[in-house]
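Right after this note come the structures.
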Structure I
Amino acid sequence: MNTTAKKPLDLVRDLGLLAAVAIVIGQTIGTGVFIVPAEMARSAGSAGLVTLVWVIGGALTLFGALSAAELGAAMPEAGGTYAYLDRAYGRVWGFLYGWMNSVLGGPVAIATISAGLLRFAGFLFPALAVPIFVWHAPSFASHSYAFAITWAQIVSVAVIVVVTLVNCLSVKLGGEIQIMLTIIKIAAILAVIALGFTFARHANFHASPGPGWSAGGLSGFLTAMAAALWAYDGWANLTMVGSEVKDPGRNIPRSLFAGVLVVCALYLGMSAVCFYVLPFAEVASSPFVAADVVAKAIGHSVASWIAIATMLCALGSINSSVLTNARVDYAMARDGLFFRVVRGVHPRFLTPVRALFFQAIIASLLALTGTFEQLANLYVFAQWIFYGLQTAGVIWLRHKDPGMSRPYKTWGYPFVPIVFVIGAVALTVNLLIAMPVRSVIGLALILSGLLFYRNWSKEMPASSP
């Protein structure tokens, strides 16, 4: 009788370089690039400052990606930041990040993007906004409350479920779909840029006002920076699927570097065409600036095509977010630091099916309740705390574990990681000052995970796998 123990099922390395680059670009570029130029214009006050914000935000994002690339190449494990913080600072720090991402970050991102997709779908199908169920809660203290579910919310849940099912079948299939959607996404943005510069009758760069660097101007600049960094967010998700990337020592650094550079170029091009085609005041007041750019350049008849392009961009972000974030749930459950029901890999598909469905359930509930818009701000604050800790971990691990194999070392070390950490601290402090109540709630949600950690950690061996 053969008594050899069977090797536990694990994830497979089926994501090549192109798929990895597509994940970086696809996760980073959502619907924000079609909208945030208006918010940034209102905050910064001039086209020049908006451009400067994009450049500084892009440089900061690149510095974070270059730092994460060292960790990803050295530790190509599922969960990304979860594994890096565990190695650098100890098990509890990795858990706190994983807890935040599993119960807040991943599901909120998926629900938010799916809602954005349906928001633009409502431009083509107004009936999606019609409520199909309304519940009026009993009045309390002269206030009445109502809870409604619209067709858009139902379709949003359907999108989340379908994308989740696709990613259950194969990580390779999910990667191939991501490549296709990312190509469409890049083509859509390039089309807006090309149409604007080609068919606009006159330039509007001269119409931009130019505020001085007053205290108010600095505050507006920092607010615009927060919007830009939200648009740039998502690059780190590639590290979550580190255990499924082929030749991770080379492909993780290459894909992070190439993906972030492409995103920066597309964002700068999009910002430039907005201010080229539209007067500054119109950019600042536009609810959907990309459609206004194309409408001004060649007419309103193409507005529906822009809506379709935006929906495809959102779909690419949903696919990437579903694919990557579930790996954090999987890694934590594998290590005994999450709910047991999430543990394991499907014997046939070799994908974390349970983690994918767990994530889909939370995201769907958020999509139905509509509470994710409030949680999104909490996520940004919490995420940048861990971005800063992760990047500081590059420096700490150089001293703590100098003998660790590092197929790639961060360019510009230690300047690059230090600058990123300073930027992360500045952003989180600014957010704490700007929205203290939500920031404190975000910290409370993170620390609430310690109640579960105490019980789960008792069942673990002395050191993490």
Structure II
Amino acid sequence: MIPIVSLTLFLPLLGALVLVALPGISARGAHVVGLVFAGLAFVGSVVMWAREVPSGTGFSQVEEIAWIPSIGAAYRVGVDGVSLPLVLLTTILFVVSLVFSAHITDRARSYVALFLLMETASLGVFVALDAILFYVFFEVTLVGMYFIIADWGYGERRRASLTFFLYTLLGSLPLLLAILGLYLGSDPGTFDMREYIASPPLSGLAAMLALIAMLVTFFVKTPVFPFHTWLPLAHTEAPTAGSVILAGVLLKLGTYGLVRFALQMTPDAFRAAAPVVIVFGVFSALYGAFVALAQTDLKRLVAYTSVNHMGYVVVGVGVAAAATDASVRALALDGAILQMVSHGVVTGVLFLLVGALQDRAHTREMGAFGGLLRVAPILGWGFILAAFASLGLPALAHFPAEFQIFLGTLQVYPVAVVVVLGIVVTAGLYLLAIVRTFLGGLPERWTGMKDMTAREALAIVPLLLLTVLIGVAPFLVLDVIHRTTQAMGL
């Protein structure tokens, strides 16, 4: 059988190596190579989706090769209902990001190669079934994003890239200690994540210490208040495609880790700590919404709504850990995983739309705009649709995810449903953004602004369609997710 998981995983890296081997390639050629290999990875993810996903908590399409047998480490990859939707999301977002970036000519070969390196690293996190392999991929994602921000970002890009790199690098060290603890607790010693999930090797104080280490790492990556301080600056100074990948993919590494490591490998400790985790999630969701309300920069506004929406995911995972009823657990976890997917799509398209405005106006300040719907109606209505999705309007992507999270929360910790206030605030901030940017009088300086180009449409329209599709037919994703979550015996 064709090793489709490994092919999908390493095709982007192969594309990066091709670019390294072609130092004289033109900017156009570099973008073509990038799109070909990213497109092939997308096709691979679709093939993985089409293959049968087993019921229960088992992994499918597993591929395994001996790596460091003396310590029980191996190249192990595979997918289940938790990781597969995120694999498909990742390949989609990298394709649209490279399409949107096709106009970049400054060191295009390096730019595209770094994106392809990040794609392999990100996919590796989602498909890894060996803890050491997971950690290696988890760390490599930092390298690509550091250089993308530092070399192609805006304004304070050097400070933003260094803050991002150091903060997340130091934040990931506790995870390494937790992995070593899991290894020492297993008998015989192994780094096989399937073994950790089937029979958690730690208990009592050791499990709680490992959980705390995991929470620090994944709270930084998600990010959760007060570990979020690196995010607004990184988003503000990153190039548009970098912001799409940062929000749409890299933040999911944190919430995916909460599910895969903290929830599945230290379930008893997580159950005990669930109230604290939920408090962090609630506070983060409300904080992100209220701070976003105070922003005048469109990109910073979208960045802070990421803190808000990822807070909902943390609440959902915390409720799943605390729930004693399997159906409630699955309900909350289904919502949390679907929210990861919907956030990647909705926030990704919002960053693309803001980036398109910035390319034209060279500013993101809402006060400088007004009435843009008259001259750029496609851009304007695209932003309005994505904004309505972000505020949780029914029939759009966030609604089915957030509804399940809130319903599960109501059944386990009713008081935590105060988090729903975040939707009200988000609605207010996006309505204000729409009024200030696209409605009202049109300043004379913007009368010649061009509407969405064909290149931008190729990147933006597919995500807008996905936004509607997930909202109208969430079962297309939930069926895959639920096959795994319904059988989690936590």
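Looking at structures I, II, which one was mean count of other Cβ atoms within 10 Å over residues 66-73 calculated from, given that it came out as 12.2? Answer for the origin of the read-out: II. When Rg/Rh (Cα atoms, Kirkwood Rh), for residues 34-217 alone is calculated for each of structures I, II, structure I gives the greatest result.
Could you figure out which one of I, II the value 0.92 for Cα Rg over 2.2 N^0.38 Å was computed from? This figure was derived from II.
When relative contact order in percent (Cα under 8 Å, 6 or more apart) is computed across structures I, II, the figure 34 traces back to I. Of the structures labelled I, II, which one yields 5.2 when distance in nm of label points 7 Å out along Cα→Cβ at positions 26 and 58 is computed from its coordinates? Clearly, the read-out refers to II. Calculated for structures I, II, distance in nm of label points 7 Å out along Cα→Cβ at positions 250 and 282 is largest in I.
Since every read-out is calculated from the coordinates, none of them should be taken as a lab result. Since we're looking at a predicted model, the values are computed, not measured. Cβ atoms are built from the backbone, for glycine too; each structure is taken alone.
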